[in-house]
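Some structures are shown below for you to check.
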Structure I
Amino acid sequence: RVAGYLADEIYAIKDNAQKIALSQNFASTFNQPNEIDLIKSALIEGYLNTEKFDEALSESAKYLEKNPDDVFILTQIAWAGATQVQKQAAKPQLLKAAVESADKAVSLMEADQKPEKLSAENWNSYRNSWLPRLYQAQGVMLYFSNNKAGAREKLEKAAGFDPYDMNTLMLLIDISNNEYQDLAKRYQTEKKSQILDQAIAKMDEVIDWLARGVAASEGVAQYQPTNQQLAENLKAYYSFRHDGKTDGMAELVKKYKKPQP
């Protein structure tokens, strides 16, 4: 009981260096297997947050061998890996662990496999918060591994849960726009009506994602330069698609605005 209380107190500490040191002290004092496991989540989180990835992966590998369904540890590893991938700083070992952890965590959440120690209310809150972020993490890792089709599938799932996340929207805009550009180039070479139809449909998709991006970033200070660029791109595509007119464009953006409470 004392060990569990102390582990919870250590986990709540914000300073990661202190969290690591206290976790290590805890493990030397409460050294029974079931006691050591109580502190692993805090220790691994501390390592991940301080980018000590080798130590984090070493500890998590030993822990997950005995506790393969610990969704919290799996989620931590997945998110850390996706974050490093976006910085283009993920080592192959971390990327591999993050991909596997994300897949496992998503499957547990999709199957609604609640951890025993969590109440139904807390599990639903955690699951609803993290499942879209894990889809995003999967999408990011696939995107930077150059699997754009796989990335699109995961990112669209993320957008289905959270349609206002700019990281998700920016990647979907990029993927759909690149697909459109490829189709446009093919049409210029092959001049087939079927490819033209595909290119037009893809342009409509780009317009839709751009409108979502404009709507989500409008009025948000940190995204103002992004919003301006997206709005310009939207206007260019929309007017090209509608014979130089922008009638209905503002209404399209408004459709995707986040409802105000």
Structure II
Amino acid sequence: MIHPASELENGWFSVETLDETTYSIGEYGHWMKIHSYLFIGNEKAALVDSGLGVGNIRTIVEALTDLPVHVITTHAHWDHTGGHHLFDSFSAHVLERDWIEQSEKRYKKNISDWLLKEPLTKELPPCFDKKRLPPFQAIVEHLHEDGDVFDLGGRRLEIIHTPGHSMGHISVFDEGKGLVVTADLLYQGVLLAGLQSSDPDDYHQSLLRLRALPKLKKLLPGHGRLDIDNNLLDEAIAGFEDLKQKDLLKIGSGVHRYGRLKISLGKKKN
């Protein structure tokens, strides 16, 4: 269900109500179709990722809750941390720390080329400032590790270390409602397992770990369609297992299609 908060920020964000205390904040106007997620407890709220930084995502969050908000970072890539600077506190996995604290050095490509790449299907909001482009860089004061729990008051979010796309990538599990934010580990599209920060074997193991979660009802992806079903997880695992059997589960083996997914392991080496 589309929430009225979608009308804010010039309509850049698409706010969808997952239940009365859980929201998806999508940026469908951009070709990357980013999702951030707001989880509201009785005492606090958690925003999982903060999107591209194009619009003011804090305006959206404040329309949905007046509780204190902490930002949980699934991984340090620029398209998930663009709005971090708008909030008072954020956390990241210890293995993502260097990427956030030294992001301007690590990103060699001009991010504006990616951020402003066509097609854009929505007009950029008036607050967008080209002079303040990602990447977000700051000292990480709050670090989390596998198994850490954020208690929002009557609602607990568990940090699950799911490396593969990046070394410190995490998924966020709300066991009480059976929701898991998979971020860039799983979505309907091209799964990136061949980046500088990637490890294909870890990626495979992380997918298996998600499948073993108890009471899992819904996957919340970091990109693309929001209405993915749990069978997509099985499709991804089958793809990785096929690549492993064929000795192709390694960086540099190219792009491989499996049903609704593609698995990218980087360009083939000559």
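Looking at distance in nm of label points 7 Å out along Cα→Cβ at positions 119 and 175 over structures I, II, structure II comes out largest. Mean count of other Cβ atoms within 10 Å over residues 207-214 was computed and gave 14.6; which structure, I, II, did it come from? Of the options listed, only II reproduces it.
Each of I, II could give helix-only ellipticity at 222 nm (-39500 (n - 2.57) for each DSSP H run of 4 or more, over all residues; to 500), but the derived value -5000 comes from II.
To which of I, II does the computed value 1, 6, 11, 13, 14, 13, 11, 9, 7, 5, 4, 3, 1, 1, 0 (P(r) over Cα pairs in 5 Å bins from 0, in percent) belong? Working through the options, I get structure I. Thinking of I, II, which structure, once relative contact order in percent (Cα under 8 Å, 6 or more apart) is computed, gives back 14? The read-out was computed on structure II.
Taking 16.5 as the value of mean count of other Cβ atoms within 10 Å over residues 151-158 derived from one of the structures shown (I, II), identify that structure. That value comes from structure II.
Taken together, the values in this text are just the output of simple stated rules run on the coordinates, not laboratory data. Since this is a predicted model, take the numbers as computed values, not measurements. Cβ atoms are built from the backbone, for glycine too; each structure is taken alone.
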